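Nothing in this text is a laboratory measurement; each read-out follows from the coordinates by a stated rule. Remember, predicted model here, so these are calculated numbers, not experimental data. Cβ atoms are built from the backbone, for glycine too; each structure is taken alone.
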Structure P
Amino acid sequence: MSVDLRGALRRRKPDKRSARLVPRPRHELADWAAYGESAPVALVLDTGVYIHSAAGRMPKALQQLIERALLFHCVVALAELSVGIAAADPRRPNWAALRDHYAELFAQIPDTRLLTPDAQTFADAGLVAGTLARLQGYQSHQRTACLADALIFLTAARAGLPVLTANREDFDLIQQLAPEGRFLAYERD
């Protein structure tokens, strides 16, 4: 498979953007709570959803939505979780429980629910993350986090699914550059 960088540049138009992006007001963005019982039945989870759920910091109604939804998992989010596990101090008393929790979670994910970005998605995500880095003045660590978020967002968009995230502002900025994707935001408890 070849990567069409020229096509991605035409779609994303990074050269046409010079002004800093401004996050949109919350009432203009899709919030999971506004859907009620008609919430999407299929979702891609952002990395924070796994963490907030494991820590018990999810609103109860949102946890119930997650439990009844058809969940898809982006390998980028799973990689971010893996980084967190390996970066945690294994001498801490809760490290084994952390490791075991995520090992069990990973083991339960069927291959048919794994979403993997293809080469074109990586190129598009790179353009989105690079544009945001330039416009927003991101530091090195922010560029890396933005690339991961853009990969999750565009991988979900390619599958026609919304991303569930607590990262409202960053996903809003990504969506402003990649309007084909959708996300639902929540506030953690």
Structure Q
Amino acid sequence: MTLLSSLNLPLGTVAADFSLVGSDGRNYSLESFAGAKVLVVVFMCNHCPYVQAVWGRLNALQAKYAEAGVQFVGINPNKNPSYEEETLEKMAEYYQEYKMNFPYLMDETQDVARAYKAQCTPDIYVFDAERKLVYHGRIDDNWKDVSMVTHEELDSALSALLEGKRPNLAQTQSMGCSIKWRE
């Protein structure tokens, strides 16, 4: 496992479109989430301990903000023959195991991850209603132990957006396992 951090991307970057199949067998595109005031795109995968440690936090944030118009979507870019845990079938199992409350999509070609310049899992992008990037950072300040969290950056960013404000410009990069690129 190689530890990487997300890239510093320019705020205002427009969300790239996609057409991906979900763990539920349905196809999703950016347009599928047009009704959301805020779209949170999380590049994640099944086997990464960083993702497994925060899965519950992602679910909790989706539940907290769903009625306010926030929509999370998970995208798995790790379709790689060397990682048998990263199949659509296994994604469906993880979806059930973690009681996910947002779509979990497979980026089989890895084109979407490349378009977003994703580097690690989890790599988190928050887009406003115009689908412009307003937050690209970590969930909070302790990926490993939720009881030790003192700063909930993603929660604060979502709250600010829903109050009509911009998230704090000082954003700490997310870190996690490197995406398993196929060359």
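Taking percent of Cα pairs over 15 Å apart, for residues 116-163 alone as the criterion, the top structure among P, Q is Q, with the largest value. Sorting P, Q by distance in nm of label points 7 Å out along Cα→Cβ at positions 4 and 124 from high to low puts Q first, with the largest value. Which one of P, Q has mean count of other Cβ atoms within 10 Å over residues 12-19, as calculated from the coordinates, equal to 14.4? Computed on structure Q. Among candidates P, Q, the computation of Rg and Dmax of the Cα atoms in Å that gave 16.9, 51 used structure P. Please state which of the structures P, Q yields -7000 when helix-only ellipticity at 222 nm (-39500 (n - 2.57) for each DSSP H run of 4 or more, over all residues; to 500) is computed from it. Of the options listed, only Q reproduces it. When distance in nm of label points 7 Å out along Cα→Cβ at positions 60 and 156 is computed across structures P, Q, the figure 2.5 traces back to P.
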